[in-house]
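Every read-out reported here was derived from the displayed coordinates using simple, explicitly stated rules and does not represent laboratory data. Note that the structure is a prediction, hence the values are computed from the model and not measured. Cβ atoms are built from the backbone, for glycine too; each structure is taken alone.
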Structure 1
Amino acid sequence: MAELTYETAPFPVRGDLAAAHGRAWRHISEPGTWLSGAIRVAIARETRNAPQCALCQTRKDALSPYLVEGAHHDLGGLSPELVELIHRVVTDPARLKRDWCEALIDAGLGDGEYVEAVGLVCMTVSVDTFNRAAGLEPPPLPEPIAGEPTRIRPPEAKPGAAWVPWIAPEDAAAFEAEVFAATSSNVQRALSLVPDACRSFFDMVEAQYLARHQMRDFDNEFRAITHAQIEFIAGRVSAINQCVY
């Protein structure tokens, strides 16, 4: 499998960031908890296709996306429920609703598949956005790796405040402790139904942002810009994307 590198980037890319993106790309290609490597790579490919979907554009412009019916312009190979999830998360995430999520699950998309797919979409968007910002073409998607999903559902997962079951930090098993610490955010917990998805996504987040122990260490700066500058950018991006977390 070709490795993701930034050797042609117009500026030096930190080694840890390049390595984290490389791990993310390999993670996408591998069999997951509920989805095969082929389906996971297809999800990444559909993630790139979603912004060109005419239905999504019409929904985005509508007062409510739930009043617009039609068929997605998709690349094929994925279930209608997965296509709907990918396209909505990519093009209009601020207006997702719990009953929309529950309708997808009721239609046959497992809650574990839902969580795993969301993680893959977010990782693909993150890597592609970085490449666009760097003036690079989106990197070629990895070739899928053969094998069967593990289909291991963490017994600690139970209903909570999220739309899907999640793991409370106090219930985390030993092998999950490095991800679900007592200080874990709800964003981390929201992916915890699929621990490998949560672990891999936040491996990339720590390289793109800050590690957990660095976030509140205001006596030291770990990036080329300060904590305050990082949060200023994060706040502005969140406002543009209508992220009210």
Structure 2
Amino acid sequence: MATRLRELGHPTAAVDLRGHGQSPKPDGGYDLATMAEDLVAVLDDVGFERAVVAGQSTGGNIAVDLAAAHPTRVAGVVGVDGGSIELSRQFPDWDTCLDALAPPRLAGTPAARIEGWVRSSHPAWADWAVAATMANFEILDDGTVRPWLTFDRHIQILRSLWEHKPSKVVPRLTAPLLLALADSGDSGTEDKRAMAGDLCAASPSVQVEWFSPGDHDLHLQYPVELAELLHARF
């Protein structure tokens, strides 16, 4: 996406959130509001006074929080199969959500095995997309992996996402919100359609674009198309 956006004349920056990738890994601060504040520091450091902020999945919800807390720094928000995630609509209690969405404990799994899973699940993905997915892991000397984001910190983020209410935050946004959503053809798509409809009804600044067939990782499946959509809308 960044390559195509640069070709279209847009300066870009990507960030590993706290606890992810090469970023610092403090013990706390794994709630959406704190991670949104981290992004203000990123905007300052890269010299973006006002930016279109795009996030995938939970990252989209973080971008929504950033736009609500710092409206003068955000020219637009893009939720890539995210931004409209309101888990409490699907899971009324936290324990049910935790049981359904806790990540697998992959530490110690051979990297080659995980790469095989990724390739078999996404046979149309380019090699760079597979490599990008594998970058979620530190590959150890023995060939096994260790997720950069630890299990416990992942759960802290999941809990904050479960508590997040885009239905309350989005109507307060002054920046336009573009929801680029994946039509995966399952019951989850119907939940997303219902939520997107509610957000569009609550705010005239919300626009929705569907990608079908769509994978949750739309940025890996349709990178050029997403970049050109952002270019056209912003």
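Observations on the structure shown:
- Mean count of other Cβ atoms within 10 Å over residues 195-202 - structure with the largest value, from 1, 2: 1
- Set 1, 2, criterion mean count of other Cβ atoms within 10 Å over residues 123-130: the highest-scoring structure is 1.
- Among 1, 2, structure where Cα extents along the principal axes in Å as derived comes to 51, 44, 41: 1
- Given 5, 20, 27, 22, 14, 9, 4, 0 for P(r) over Cα pairs in 5 Å bins from 0, in percent, for residues 35-82 alone, calculated: source structure among 1, 2: 1
- Structure with the greatest value (metric mean count of other Cβ atoms within 10 Å over residues 27-34, set 1, 2): 1
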